[in-house]
1. When P(r) over Cα pairs in 20 Å bins from 0, in percent is computed for each of I, II, which one produces 24, 27, 15, 27, 8, 0?
2. Ranked on mean count of other Cβ atoms within 10 Å over residues 291-298, which label among I, II comes first with the largest value?
3. Tell me which of I, II gives 31, 22, 15 when you compute semi-axes √(5λ) of the Cα gyration tensor in Å, for residues 91-242 alone.
4. Given a computed value of 20.6 for mean count of other Cβ atoms within 10 Å over residues 99-106, which structure among I, II does it belong to?
5. With distance in nm of label points 7 Å out along Cα→Cβ at positions 83 and 195 derived from the coordinates and found to be 5.3, which of I, II does the value describe?
Structure I
């Protein structure tokens with residue numbers, strides 16, 4: 001990209017290095033390009049130049065066009081302002097004798113603040129356009145600076161800033177949508193417990209970890225007793241209420257390392273890592289007792305208590321997944337056969 005040429009002849013609306021106030025007539029000419037105040041009024045600009053007259057002229061012009069404007073006479077002062085104020089765009093000179101130059105300031109702004117930077121210089125031979133942009137500047141202008149050119153460049157940087165902000169917002173919404181989709185794909189819609197798909201993903205991972213580190217692993221398979229009869233008698237909405245309350249009871253009885261799943265219909269599964277079968281019996285019994293305390297009122301004047309039958313299985317190292325789950329399932333059916341509302345545990349597959 002070619003270096004922008006240095007001009008010795010200021011345009012009719014240029015900001016001179018020695019500084020002069022912009023005549024009202026010139027501002028009047030530019031009124032046709034005036035930004036809508038409600039848009040400009042939300043933008044804060046910081047002007048940095050060691051020559052106060054130049055700062056004053058730029059600040060006056062930008063305020064005329066509705067922008068909020070701050071000024072600093074050094075890079076060090078600019079950084080202090082940036083710590084205290086939210087600034088959208090910094091317009092800075094490059095050469096500021098006695099302290100930090102504009103390139104150093106730009107680097108610090110891009111590293112620590114969210115502002116865009118427009119760089120001004122009267123010494124085109126010292127820096128190329130590419131060097132300045134590589135340091136993080138959004139645009140580069142040669143002094144003397146014309147107000148109309150400054151406004152055009154300012155609007156362009158603001159448009160790009162708005163587009164980037166919108167893209168970032170869209171990407172954040174997309175990430176949230178993907179996260180939500182992922183959550184929905186592994187979560188039961190009614191109970192908000194994990195679903196059976198996630199159960200198989202998790203149990204596979206837990207078995208691999210158990211085999212690798214020789215840890216214990218226990219599974220609870222639970223089925224709500226007489227659920228079909230309850231549904232038939234009181235309707236599916238009341239049946240859903242039973243499922244929701246049971247899910248809450250399970251959640252309240254588990255450790256943070258445990259996980260619960262709606263396996264299907266009225267069947268639920270709990271994975272208990274680092275837990276042997278006897279400890280799993282304790283958890284299963286606690287869930288059974290807490291659920292039995294729940295009182296349901298499926299219709300006025302009618303109260304019902306519902307129970308659950310649970311099968312417990314402890315993982316035998318290096319056995320296959322199907323055998324492990326089948327043992328828990330068969331133990332659950334044994335609990336049903338023995339009269340329901342109880343917990344059955346066996347080390348071996350019945």
Structure II
């Protein structure tokens with residue numbers, strides 16, 4: 001009898017220890033995977049997903065510790081709100097209860113929208129190529145609409161920063177430089193006009209922050225966006241942008257030609273090259289700053305905020321020249337005050353393997 005009681009006691013102890021362990025494991029599994037990590041993770045929950053599917057998706061993104069305990073928690077604590085499908089922005093510092101609450105609040109965007117990514121510096125033709133599939137048109141149709149006189153008049157009436165400068169004779173794309181580069185969620189039912197307004201709205205939001213600087217600048221807003229588009233292409237690292245802008249201002253003040261290669265690339269429509277031929281450098285185009293003094297007729301791409309800010313608030317320098325370090329591949333920009341210094345830099349950073 002005594003042995004039986006001992007065995008029963010042991011079994012009861014084992015059961016208690018097991019239950020306590022399971023409860024501890026369960027509670028631990030409901031905690032955040034990493035309480036100190038607030039990095040946003042984009043999670044797609046497909047339409048028709050059940051709790052089991054959601055649990056597996058969250059586990060695959062390392063957002064929960066256990067799919068099993070997630071499903072148990074949902075069963076024991078039925079969500080008050082429907083769990084939606086769509087795209088959610090979650091992080092590892094969220095507990096299971098917080099994740100379920102986020103899923104019940106609704107997605108950051110849903111399947112009625114389309115992601116539109118516009119990288120900094122993108123040209124209008126590149127943007128049109130990404131917009132065309134969304135609106136069910138060709139790239140040419142998108143560009144034609146964005147160049148249409150009627151549409152441009154609507155844009156100029158709607159936005160304070162869009163002026164008659166966009167209609168200058170010789171401009172390739174009137175709204176080049178005016179679409180703000182960003183990641184957007186646009187409705188799948190969007191029209192060509194509506195997407196343009198989304199991009200212009202974002203540019204307006206950014207420019208409003210610098211309204212005072214824009215109004216006090218010696219440059220027009222069209223010229224600011226034009227210079228910013230060049231600064232974007234010339235800067236290997238963001239920290240160099242304000243100094244590159246200062247070089248352009250210094251050259252303009254001395255009536256020197258800007259002689260910046262990206263404008264040649266835009267003029268001849270050839271990009272991502274280290275050198276242009278003599279014929280290309282001499283091409284007769286209002287975009288070619290080797291041929292014509294001052295800024296080109298318009299932007300050569302769509303600049304981001306850092307480039308725009310650099311032009312509105314350029315560094316105070318005496319630099320007249322700059323160049324990239326082609327030999328080492330270092331993205332930094334090499335600056336010089338005198339032509340002699342610049343020539344020495346050319347031999348050192350551009351002359352490889354030529355001896356100077």
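1. On the way: I: 24, 27, 15, 27, 8, 0; II: 23, 39, 25, 9, 4, 0.
This value belongs to structure I.
2. Values: I: 14.1; II: 19.2.
That would be structure II.
3. Values: I: 64, 23, 10; II: 31, 22, 15.
Comparing all candidates, it corresponds to II.
4. Values: I: 20.6; II: 17.5.
Comparing all candidates, it corresponds to I.
5. Details: I: 5.3; II: 3.4.
Structure of origin is I.
No lab work stands behind these numbers, since they all come straight from the coordinates. Quick caveat, the model's predicted, so the values are computed rather than measured. Cβ atoms are built from the backbone, for glycine too; each structure is taken alone.
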